[in-house]
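Multiple structures are listed underneath, in structure tokens.
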Structure P
Amino acid sequence: MTADTEPSSEKKVKITILEDRGFRVEGGLPLVRKRQISSEYGEPLAWEKGKTFKTGESYELCRCGHSKEKPFCDGSHYEVGFDGTETADTNTFKDRQFVLPGGKQVTVRRDYSLCASAGFCGTRFTNIEKMLKEADDTQLRSLLMAMVERCPSGSYTYSLAGEETDIEPDLPVQIAVLTEMTDEGPILGPLWVTGNVPIERSDGQPMEARNRVTLCRCGLSRIKPLCDGTHRRKHVTE
């Protein structure tokens, strides 16, 4: 982590989901913008870091999709009658995961409910499921592992053969406002929360702490507060 993306160890970072409102962020949690880099064929390749937003110790982010000051909340949720009812599963990743078949040198697990449709799991030629069956090849296995680590929602995880503990990428403690690319141009992506930041539901209960979480900021997800990729299907722009 760099100095401009790491909160002080004395600050207790936290995200609270506000009922039918936005996300309250506390502890000086850094907020940055990241843009999806794609190939000439539209294949997602990586994330490019952009500006770092100036924020105070606490701030509120939009999750209804109607703020005129995105990514910050401006109270538009009141005007549009935003229904932010949280419908995401409250059990754990371990409860929901499936082990994908074919892995020998590496085991890949998938939680389909977390998919935010970012597209890093495949190219125009192949995808993680197909590659897993050929992962005895070191170069192919390395590419597969990199693709899993770029999945912003953590829908995919992996471990080495014979081990139970997932290997997670070393990600900064921060929130990234994502801009994703499509054939039609850039669209509004989710809020990408990394570094095991505590997230509290509006009923006061904690969500499962994870290294990678994508929070809906278009207001259209069917598994709020998490992103389900609706922003891509609806082509939601900033």
Structure Q
Amino acid sequence: MTTIAANGAPPRTGPPAETGLYDPRHEHDACGVGFVVNIKGARTHKLVQQAFEVALNLRHRGACGCEVNTGDGAGLLIQIPDKFFRRETAALGFELPAAGTYGVGMVFLPQRVDERRLIGELITRTVHEEGQVVLGWRDVPTDSSDLGDTARRGEPVIRQVFLGRGTRLHGGEDAAARFERKLYVIQKRLARGVSELQIEEAGLFYIASLSSQTIVYKGMLIADQVAKMFPDLVDPDVESALALVH
């Protein structure tokens, strides 16, 4: 039996016809993305928790691999949690400058110690060449016990590198923007530089984010694995006024 629409026309079974800027050839499936923001700019840990709720509600938009506990990727972007990082880096023996004058890189690294050393030397050299300062490194706590075998086999070592703004970028109303652009240049140079090292585990190297404004925690995860994978994100000192979940 054929169903007829209310206006007497047959029901549409495909995308709409081409019109204006819309082209049905560009139709495709997409993963779930959610955005949470405090419109007054107040940074709280509650907002981070709300972002996790959004991610869980979008779980049906994320795919699993050959195992039910191996996802094709999930993560969270938040503002730099200055209070949290200031506490953590003090315990590691180095001090952060004022918020906005340092950047944080979320860096995925090879499992091999010798290859991590080579990449670390490349990062230090590149940052110096770009006139910026390596303040220190932090090992990112992770718990991959709930991940599937496929995700664990491809799990990188995850570290954070803290970069201070160089003296040449101080001063002027656009200092923050110039620093952000410089961090982008460093990130692009490192991606090219690591590919030229010809190391065996180059595929494990990736910079998830390098910014003075935001940071990304992500991995080969399902939405409900993100918080356990990264205990940082459940710390009350991790605060943000905005969050983007994927």
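Laid out as a table, the results:
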item: Comparison of P, Q by Rg/Rh (Cα atoms, Kirkwood Rh) - largest value held by; result: Q
item: Origin of the value -9000, where helix-only ellipticity at 222 nm (-39500 (n - 2.57) for each DSSP H run of 4 or more, over all residues; to 500) was derived from one of P, Q; result: Q
item: Mean count of other Cβ atoms within 10 Å over residues 108-115 derived as 16.0 - corresponding label from P, Q; result: Q
item: Parent structure of the calculated result 50, 28, 20, given that Cα extents along the principal axes in Å, for residues 84-171 alone is the read-out and P, Q the choices; result: Q
item: Which entry (P, Q) yields the derived value 22 for relative contact order in percent (Cα under 8 Å, 6 or more apart); result: P
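We did not get these values from a lab; they are worked out from the coordinates using the rules stated. In this text the structure is predicted, and so the values were computed from the model without any measurement. Cβ atoms are built from the backbone, for glycine too; each structure is taken alone.
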